Structure 1
Amino acid sequence: MRRIGLTGGIASGKSYVRARFEALGVATIDADVLARDAVMPGSPGLQWIVERFGAGILDASGALDRRAMGTLVFGDPESRRALEGIIHPSVRQALDRWFQALPRSRPFGIADVPLLYETGLQQDYARIIVTACESETQLRRLMARNGLTKAEAMQRMAAQWPLAEKVRRADYVIRTDGTLDQTAEQVVEVYRSLDGIVHETDG
């Protein structure tokens, strides 16, 4: 019961929900940060990306040009799978290490893994929380946050599983269409449920 997964569609409110769990004292980790670490300059991950996609995928400083990489992989499923094959094993190993190092005083930890279902990691988690909102809200947030055109934002949304399917498989669903306070209230409800399950299991 110590491993809880947090996922959902792109721009569906995962970061805010994770922050609210942290405010309640829950240990959390962001797989997106681990993915960035996996391709830092000098890393084996970045070397493998250059070997696969060419040096043109780097910016002037020698770091991964994320905008160029995104344009490439979101327009080509084969390239996206190749990139995921480079990054995701490192991310999974890092997540495993984090959970193993979690102090016993922490009843559970939450990993924010955007592609949890897409990469088949759901079996690693005792419970899964999905953040969800209407597709129009998702699209508007994504365009505003990333400076994408509507076509680019829709392309990124289409690269993930349909949000409705993630909701169907979830143990908990947190809707983020409403106010931040309404979302925060749902986080507290899920926290209380998880905390109760953990204590029942321990007992």
Structure 2
Amino acid sequence: MPSLLWVINLGCIDLNQWYARCDDVDRPDYVHFDLDPGPGATFDQVRECALVVRDALESLKMKPLVKTSGSKGIHIYVPIVRGPVQKAVWEFAKALAVTLAKQHPALMTSEYRKEKRPKGRVLVDYNQNRWGSTLASIYSVRPTPLATVSTPLEWSEVSRGARMEDFRLDNVRQRIAKIGDLWKPLLAARGRTDLSTFV
């Protein structure tokens, strides 16, 4: 994972990190979901979708982390004990996304094919767990007019209505200095989910 200060000090750069360490690239260190608003969907819906996904993961005794994508959506990550291969992690993510989409059809979809995706829904994109796919790294600056930054959030901020434009190149440094790096648990040895009990 890139250094926090390195990413921020470079300015407008968009970085994507791999989901596994280089000594075993087929065994991910996390499972993640990209909540991507489709045409007609709002960021309010994205936040609502994030809370649904969080509740589902917490019901499985997982500890999800959340961040803005810096662009249009929200990313949810669960640090896992390295063990299951990439395909098994992808299968878990797909099963959860499909189940939640069936339970909340007016809010979200798991339909990956754009031509079949219903409008006004948030895509719960499980396919970012497939081989070779990546998501924007934390603290990477996105190519937007406000130089928005992919920023870790507290879940209470999601509930209160955090907006993408709240987290920008000109204020993220001060945020980190004030509240610290909320993404540390993703790399911590403790508190990881043993996904092998689900796959």
Structure 3
Amino acid sequence: MVRLGILGGTFDPIHNGHLKLAQATYARLGLSRVIFVPAADPPHKQETRITPIEYRLKMVELAIQSCLHFEVSHIDIERPGPHYTVDMIARLREVHHLAAEDCFFIIGSDSLIDLPAWRAPEKLLQLCRLAVIHRPGYRPDLAALEARFPDLSDRIDWVEATANPLSATDLRLRIAKGEDVASLLPRGVWQYIQQQRLYRSES
């Protein structure tokens, strides 16, 4: 039986925190693999400048190249946008012939709070389970959420993970200032950022 974790994001850049979350979920839920899905055209970031997908995709590939149970999917890159999570999950289930109970979408507790604002959240909960990472400072009101989504708790698997609290936004700003953030990124990713001079114009 194949059990897949799915970790979507802009990964701008992917950092050690992403890998720790993926590894913790892989171990906690006994997954076969974790699939990283770089978002080509995230709807919630239409007003935000995002590094071109070819650079973000390369960084993900470099970050996971030494881990056999991690892989990258081009599924959002190969279809027209905007790209909604519910469509991505549906497509991945088709490609991998997955049952809903064997498909785990990895999110933080901060994202769970925003679930009502997602595209077709009821359909999403039918398509997969939610592997929710506890995030300090974010305590979802499950009673309020279940008033909207009955039996939501039955669709959630909680995962404890210790990850660096820095966001990708913080990392971009620190790189722009010339700071050495090598300890926060996979080695190949940091080398690639330096080679391509990414994030130098952030302000």
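Coordinate-derived values only; no laboratory data. Quick caveat: nothing in here was measured; it's all calculated off a predicted structure.
Miscellaneous remarks
- Once relative contact order in percent (Cα under 8 Å, 6 or more apart) is computed for every structure in 1, 2, 3, the highest value turns out to be that of 1.
- Parent structure of the calculated result -11000, given that helix-only ellipticity at 222 nm (-39500 (n - 2.57) for each DSSP H run of 4 or more, over all residues; to 500) is the read-out and 1, 2, 3 the choices: 3
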